[in-house]
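What follows is a set of structures for review.
Every number here is computed from the coordinates shown, using simple stated rules; none is lab data. Everything numeric here is computed off the predicted structure, so don't read it as measured data. Cβ atoms are built from the backbone, for glycine too; each structure is taken alone.
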Structure 1
Amino acid sequence: MRDAILPFSLALIALAGVAPVTGCWKAKATAKCSFEVQPRPMLESVGISASWDPKLAVDTAGTLYLFAVYRQNSKSRLGLVMSHDGGDTLASSILPISDANVSIGSHEEQSPSLAMTRAEIYTLWQEPAEDGSGTIMSARSLSWGESFDEPVQVSDREAHSYKGFSSIGVAPNGDVYAVWLDTRDNSKPDEETASVYIAKSTDRGATFGPNVRVAKEACPCCRPSLAFGPHGEVFVAWRRVFPGEIRDVVVSTSRDGGQKFSEPVRVHEDGWNLNGCPDSGPVLAESNGILSIAWMTEGKDNRPRLQQAQSEDGARSFHKPMEISRDILDPNHPAIKTGSDGTMWLVFQGRGPSSGGGWRKTQAYVVQIDRRGNPSLPMPVPGSENSIAYPTLGLGSGGRLFLAWTQPDGDHQTVMLLRGRTGV
C-alpha cells in the first residue's frame with residue numbers, strides 16, 4: 001500500500017510543528033482546519049484494486065463509513081467498508097450492497113448516493129439496461145452498516161425510459177426521498193431534456209410509493225439535489241433548460257410531503273447558453289431555516305465559476321450569489337455537508353492558477369460557509385494534486401473532517417482518503 005497514513009495525532013503534530021500548516025479560514029480569519037500530510041488508497045487493504053466514486057458518512061460514535069463502486073467478476077458493484085478508529089484501520093473485507101449479478105451505473109455525476117440517520121443507512125443507484133433504459137434501486141441498513149437488506153426498486157416498473165442521476169435524502173420525520181432524471185415524458189427519442197421525478201418511502205426504505213413528476217425541461221445529465229426544511233418542506237434543485245438553450249439552476253418546493261411541487265424558482269439569472277449538457281448539477285444543504293445552494297456556471301461571459309446562494313424564505317427567493325471559487329480554474333462538482341454548529345463545508349475540484357502558463361492537474365479545494373452565508377477562501381487540499389475527480393466529504397464530532405475522491409492509478413482508478421480537523 002502506497003504512502004501509509006500517519007497516525008492521526010502524529011500527523012497533526014507534523015502539521016503544527018514541522019510541515020507548513022495548511023489552514024482554511026473565513027474572510028475575517030476566524031476559523032481554521034488542518035489536514036494530514038498525505039492521503040492514502042483506502043480499498044487496497046481489503047483486496048480491491050479498482051474503485052471509484054466514493055461517498056462518506058460518520059455516525060455519532062465516530063464510525064467512518066466509506067462507500068465506493070468497485071470491480072468484482074467483471075461487474076461494477078456498490079460496497080461498504082467501515083472504520084471504528086477514525087480511519088486508522090478498516091474492516092477486513094468489503095460488504096457488497098448491490099446485486100452480484102448486475103453492474104450498476106456509475107460514471108461522472110451518474111454515481112450512487114447516500115443518506116444516513118442515527119441508526120439507518122440508505123443507498124441509491126442506477127442499474128442500466130441494454131436497451132438504454134434504466135432502473136433506480138435502493139438498499140437500506142437498519143443495523144449501523146453491519147448488513148444490508150435486499151435492494152428494492154424505486155422507479156416505476158411500467159415506465160420504460162432512461163432513469164439516472166439520482167439522489168437520496170431523509171426528511172426530519174424519517175421519510176426517505178429519492179429524486180432522479182427520467183425521460184418517460186419525452187415524446188421523441190432524440191429530445192434533449194428530461195423530467196425530474198421523486199418517490200417517497202414512509203416505511204424506512206422497505207418500499208417506495210408512486211413516482212411523482214416534479215418538473216419537465218431538465219438538463220438530462222445534471223444530477224438533481226434534495227434538502228428538507230424545518231416545517232416539512234421538501235426542496236429539489238436541478239439545472240433547467242430555458243428557451244434559447246439557457247441552462248440555469250432552479251429550486252422547487254413541496255409543502256405537502258412530496259405530492260405537489262411549486263413552480264421552479266430561478267436561483268439566479270446566470271444566462272448560461274450551452275447547446276449540450278455540462279454534467280454538473282447543483283447541491284443543497286439546509287441549516288436553521290436557511291437553505292444554501294452551490295452550483296457551477298459559465299454565465300454570460302463563458303468563465304467557469306462556482307457560486308453559492310442562500311434563501312431565508314423557504315426557497316421563494318434567493319440572495320445574490322457569491323462566487324466561492326475565486327481564482328481557481330475549471331471549478332466543478334461541489335459536495336456539501338452541514339456541521340452540528342450550522343457551519344457548512346463544501347469541497348470541489350479545480351485547477352490552481354499556474355505562473356508557468358501550463359495546465360495544472362485537477363485537485364480538491366475546501367470552503368467553509370458560516371451561518372450568515374460567508375464563504376472562506378478556497379483551500380487546496382494537500383495530496384490531491386493528481387487529476388482527482390468528484391471529491392466528497394464527511395463530518396464527524398470533535399471537528400473531524402474526512403475527504404475522499406477518485407484518482408488515476410496506473411490502468412485503473414482508486415479511491416483516496418484524507419483526514420483533517422476543523423478549528424486547528
Structure 2
Amino acid sequence: MSERRQGISPARRAAFDILCRVEAGRAHSDDALRSGLAAELAQRDRNLATEIVYGTLRRRAQLDHVLLGSSSRPWEGVDAAVRTALRMALYQMWRMDRVPDHAVVSDAVDLVRTSASPGAGSFANAVLRALGRTRPWARPGFDESLPPAVRASLPDWLWRRWEARYGAGMATLFACSLNEAPASAALEEGSPFEAMDEASRLIPRLAEVRRGAAVWDACAAPGGKSMILRGMVGDEGLAVASDASLRRTRLLRERLEACGVEMPVLVADARRQPPFRRRFDAVLVDAPCSGTGTLRRNPEIKWRLFEDRLVKHHETQAAILSSVSEAVAPGGGLLYSTCSTEPEENEMVVDRFLGLHHEFRLCAVEARGEAGSWTDVRGFLRTFPSVRLWDGFFAALLRRRA
C-alpha cells in the first residue's frame with residue numbers, strides 16, 4: 001500500500017485532496033490552491049493540479065453524465081471519494097492530452113484504494129478502463145446529444161432560469177463561457193493581494209469619487225476595492241473600510257498593511273445603523289451574494305447553491321442597502337454592486353430600496369471604454385462573462401437628493 005501512495009503523482013494527490021475537501025464543503029477551490037499541499041508543489045505540478053481542480057469542478061455535470069452511463073452502480077450511491085477520483089481522471093482523459101490514460105487510471109485507482117472501502121479500486125479501474133476503450137466523447141455528434149443543462153455544465157434549476165431569461169442559444173453561450181479560464185488584473189506591481197478580476201477592479205471607479213472626498217467601503221473584505229478607493233481620494237481625503245466578520249477584517253488589515261496602505265478599518269455589520277457621526281460623499285456596498293457571476297473563478301458555487309438561497313440573499317442585501325444609506329451625505333452617491341447574475345440580488349434590490357427611500361434617485365452608471373456598452377437603458381451596469389473573460393458584475397448608482 002505504501003508503494004502505491006509513493007507512486008501517485010504529487011499534482012494528482014493534491015488535486016484529489018482539494019476536490020474531496022471542496023466536495024465536503026470544507027474548502028473553496030481558490031483558497032485551497034493557494035495553501036496547504038498545493039502551495040508546496042513545484043510550479044509545473046501546481047499548474048497541473050490547478051487545471052485538474054478547476055476543470056473537474058467546471059465540467060462536473062458533463063463528467064457525471066458520462067460516468068453514470070458507464071457505472072454498474074447508482075452514481076449517487078458511489079462513495080464521495082470514489083466519485084471525485086473518477087471525475088478528475090475522466091477530465092484528464094477527455095480534456096487533457098499531456099499524460100497517457102494508463103498513468104491517469106493507475107493514479108486514480110491508487111487514490112481510491114487509499115481512500116475508500118475494499119473493492120472500490122476494482123470498481124474504479126473497471127469504469128475507467130471501459131471509458132478508455134470506448135471514449136464516448138469522441139463520437140460524432142456527442143456534444144449535441146447532451147441534455148442542455150449537461151452541455152452547459154449547470155444544475156438543472158440554474159439552467160432553466162438562464163434559458164428562460166436569455167433564450168437557449170444565449171444561455172448556452174453564457175454558461176459555456178464560464179468553463180474557460182478567467183482573465184485577471186493585478187492591483188499593482190508587487191501587490192501581495194491576489195489578482196483581481198478586471199470587472200471587480202472597475203466597480204469602485206463607478207462611484208464617481210473625487211480627490212479629497214470621504215468614502216466608506218461597507219462590505220470591504222478582502223480589500224481590493226478599498227485600496228482603489230483610498231488611492232482615488234488621496235492623502236487629503238478619507239477612506240474607511242469595514243466588514244461584519246472579525247476574521248475577514250483582520251485579514252483585510254493585514255493585507256492593507258502589507259501594501260503600505262493606511263486607512264481606518266473596523267468591524268461593523270452593515271445591516272445595522274452605521275457607526276459614524278459623520279456622513280460620506282460616497283458609500284460602496286459590494287454586497288455579499290450568491291456569486292453566480294464568478295462561476296468561472298469559483299466553479300463549486302454552482303453545485304452548492306440552491307434557488308431558495310437567492311431570496312435569503314435578497315433580504316440581506318436590502319437590509320444592508322437601507323442601513324448604509326443613512327451615512328450618505330446630501331448630494332452623495334451610494335454605489336450598489338454584486339458579483340451575481342440574478343435579478344433577485346440586483347435590480348429587484350435596487351427597486352425595493354427606491355420604493356422606500358424617495359430621498360434617493362437612480363443615476364446612470366458612467367463606465368468608459370468597452371464597459372460603457374454594458375450600461376442598460378435604466379443605467380445599470382452588467383458585465384457579461386460570455387462577452388469577455390471577466391466575472392459577471394452588476395452595479396447601480398443611487399444619489400441622495402441635495
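Overview of values
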read-out: Structure (1, 2) behind the derived value 12.9 of mean count of other Cβ atoms within 10 Å over residues 37-44; value: 2
read-out: Read-out distance in nm of label points 7 Å out along Cα→Cβ at positions 293 and 349, computed value 1.0, structure in 1, 2; value: 2
read-out: Structures 1, 2, by distance in nm of label points 7 Å out along Cα→Cβ at positions 117 and 325: label with the highest value; value: 2
read-out: If volume of the Cα convex hull per residue in Å³ is computed and equals 145, the structure in 1, 2; value: 1
read-out: If helix-only ellipticity at 222 nm (-39500 (n - 2.57) for each DSSP H run of 4 or more, over all residues; to 500) is computed and equals -500, the structure in 1, 2; value: 1
read-out: Among 1, 2, which structure scores highest (criterion: FRET efficiency 1/(1 + (r/R0)^6) of positions 205 and 381 (r between Cβ atoms, R0 = 30 Å, to 0.05)); value: 2
read-out: Structure with the greatest value (metric mean count of other Cβ atoms within 10 Å over residues 165-172, set 1, 2); value: 1
